[in-house]
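A short reminder: the numbers here are calculations on the coordinates, not readings from a lab. Fair warning: this is a prediction, and the values are worked out from it, not measured in the lab. Cβ atoms are built from the backbone, for glycine too; each structure is taken alone.
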Structure P
């Protein structure tokens, strides 16, 4: 069954969520995981695409933006409103809703920013997973 981790960010800076996404993605990549980052918008996908190349001088996270029907060449994919084909074991969800394909992943990471709107949305997602019996973990950062 899918394990769901909620990462509650205390940092209120607008870019804190994206920076943490890069750190979590890098950690998963180094551990050999295939990661799909589900973004809230095409704009957010483009921002993360740029940031994954530059967020740290000494990091290298090979990735690609995913389009439906494309053959994925990288183990790290970013997408918006599209289910990736092929294997993936970690889903990082940045969208306000739960993607319908979440249960095919071994692990889901829900990142929660410091603003009230995002926290309210995260509470609804938490209730959804809990009501369906998923294993939930919360990490306050």
Structure Q
């Protein structure tokens, strides 16, 4: 698949990840995550302390992660297939990171871990679906 199409799909995935992340982690579950942080005091930044460039780059990486895998290696090009693969990837990545962090830091409690895995699984499904949809545009069966 052409590199330009993969890059555009990654940018679209970036927007979806960033918007969903804001909605899920701030608007819907912000207070839940604040209350379920671990004993590490001051580990999470307040809204006024957020570093926007790293946040944007992290979400961009998430979108490009799916676009590269789907467009270069897996040939995933429908919304449903992308959502399924995205959910699996979102689950596995978040499960890995959250379990390691839970086992080695005081940043989060188990409720936080389980909720984060659920949110990242949904985010993976949404980003994966949209990225795959874009990659499949114009393809004929």
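Here Rg and Dmax of the Cα atoms in Å was calculated and came to 14.1, 42; which of the structures P, Q was it taken from? Comparing all candidates, it corresponds to P. Among candidates P, Q, the computation of distance in nm of label points 7 Å out along Cα→Cβ at positions 12 and 76 that gave 3.0 used structure P. Taking distance in nm of label points 7 Å out along Cα→Cβ at positions 4 and 108 as the criterion, the highest value among P, Q goes to Q. Please state which of the structures P, Q yields 15.1 when mean count of other Cβ atoms within 10 Å over residues 20-27 is computed from it. Source structure: Q. Source structure of the calculated read-out (helix-only ellipticity at 222 nm (-39500 (n - 2.57) for each DSSP H run of 4 or more, over all residues; to 500), -10000) within P, Q: P.
Calculated for structures P, Q, Cα Rg over 2.2 N^0.38 Å, for residues 28-99 alone is largest in Q.
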